[in-house]
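Structures incoming, each one as structure tokens.
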Structure 1
Amino acid sequence: MSTAVAKQFDNVRTALVAAEDSETAEQDQRYHRYDGYQSYGIRRDPLTKIMRALRPGLRSLDLGERLELALRLVGTGIEEEASVAVWILRDSVKQLGPAHRDYFDEFAGQMRSWSTTDDFSTHVMRPLLCADPLPFLELLWEWNQSDERWKQRASVVAFTRGSRDTGELLEETLEFCEQLIRSEDDLVRKGVGWALRDALRADKALVLPYVTELRRRGVSSVITLYALRDIKGEERERVLAVKKR
């Protein structure tokens, strides 16, 4: 680690440790009921203030140093340090592209929570995917086929919001979701449901029949109920009445 990167790493950790709240950290641990989760117990608003205060120092680094620092932070496995890591990538996203493919793969392999995964997927991978679909579709497909929980979740969460807002990549969204509908991992299934919910917002005529068919195929209700959150009234009741063949 270079001197400049080491200095900023120390600055980040010092600021976070100073704001540590052990009681909230204990609550967070009970909420994130899976192995590997650690946190300082810092809420979102105070954490955002800390990151804004750190930003001038982080921006003083060149791109290579920022990427090194982000990887070092996400690798600690501590939630708030991983949040700063994603913040660094978000702040650098216009300088990133397909040439950083291996870096993204390494970064994703260090993620340890759904919140880090979702932040990274929606604020880093999604804009890159929209800007240059082919190379990032290839990378996300590899994650989709991975045995790693957070890579699988990222492979579908990267399609959220963008499909809702622009209606783009809907066929790809359904294809990626289809590969994970039999997952036994609750957090992966919720990611699939989220992607389908946002796809439904963009094109109900295309996506609702697919979700209905998932009900008919007996796919986990974790997925279909999440997907149907915005569907109300009789339309919702008709879909929910569909039984497994």
Structure 2
Amino acid sequence: MKLVAYGKTDKGLIRSENEDHFCIEGSLGFLAVADGMGGHASGEVASKMAIDILRNYLKNEQEPLSSRMTSGIKFANQSIYDASKSQSQWNGMGTTIAAVLLNENRLSIAHVGDSRVYLIRSGNIEQLTDDHTFVFEQVKRGLLTREEADESGMKHILSRALGTAPDVDVDLDELTVSDGDKFVLCSDGLSSLVSDDEILSAVMSITAPGTACEQLVTMANQKGGYDNITVIVAFLCKEGWLHRLLKFLKLRRR
């Protein structure tokens, strides 16, 4: 199995800086999105550190592949936390992270914060990650409905992020994947403005992941672009289909 992926990040229409980062590492089967937070552009520092540290950690063959995601994110958390204490301009910086790692037909999903991973399969969309926000915690406890949570003015307040404490709990899951599965990773600059059904419709109606990314970012900006917007769209295909798909995509770009 191979992931054919494309990513795009945009500062949106309101923010002066872009504090998001993303990574597509095809040789590792690794995709990640990070949404930084903190003043004086320190959020940009935190999100870049998270992506770079996790990507490099996954190349460490001394640890079993199955545990590298969690260990790498925990190491990134400690590094960001230490950096925030060493430089006054970085004080309070942090970041979300949502990452996937493909190993044959198994996909590992790890995340902290409210950046999301979606699976699109058989015409349906499923959010594979839970938002680590105080509002979503209330939804899980039955204190708020999804509709009430979407309208809450506190829906962006994180209950968990990288770099805000010396240790962090990492949500980790695994999924058996199939030929034809599609994945969307995004920051809340997309998911807070574009509904799950709209994401599904955009990805299902477009054959190229790059075009789907462009469309999703455009949709978020058309709805206000209040935050930085980052999205990765990935198509999963069998090895035998990969070259044909890449050839098809290349022809579409001409």
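Kindly point out which one of 1, 2 the value 12 was derived from, the read-out being relative contact order in percent (Cα under 8 Å, 6 or more apart). Before the final figure, lay out each step's value.
Details: 1: 12; 2: 27.
Only structure 1 yields this read-out.
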- request: For structures 1, 2, calculate distance in nm of label points 7 Å out along Cα→Cβ at positions 50 and 138 and state which one comes out highest.
  value: 1
statement: Re helix-only ellipticity at 222 nm (-39500 (n - 2.57) for each DSSP H run of 4 or more, over all residues; to 500): value -11500 computed from one entry in 1, 2; matching entry is structure 2
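Which one of 1, 2 has FRET efficiency 1/(1 + (r/R0)^6) of positions 18 and 234 (r between Cβ atoms, R0 = 41 Å, to 0.05), as calculated from the coordinates, equal to 0.15?
Structure of origin is 1.
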field: Origin of the derived value 0.70 (FRET efficiency 1/(1 + (r/R0)^6) of positions 10 and 58 (r between Cβ atoms, R0 = 30 Å, to 0.05); candidates 1, 2)
entry: 2
- line: With Rg/Rh (Cα atoms, Kirkwood Rh) computed for every candidate in 1, 2, 0.96 is reproduced by structure 2
query: If we compute mean count of other Cβ atoms within 10 Å over residues 90-97 for structures 1, 2, which one ends up with the highest value?
result: 2
- prompt: Out of 1, 2, which structure matches 0.6 when distance in nm of label points 7 Å out along Cα→Cβ at positions 122 and 194 is calculated?
  reply: 1
Among 1, 2, which structure scores highest (criterion: Cα Rg over 2.2 N^0.38 Å, for residues 66-129 alone): 2
task: Given a value of 15.6 for mean count of other Cβ atoms within 10 Å over residues 2-9, point me to the structure among 1, 2 it was derived from.
output: 1
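Bear in mind that the values in this text are calculations on the coordinates, not laboratory data. This structure is a prediction, so every number in the text was calculated from the model and none was measured. Cβ atoms are built from the backbone, for glycine too; each structure is taken alone.
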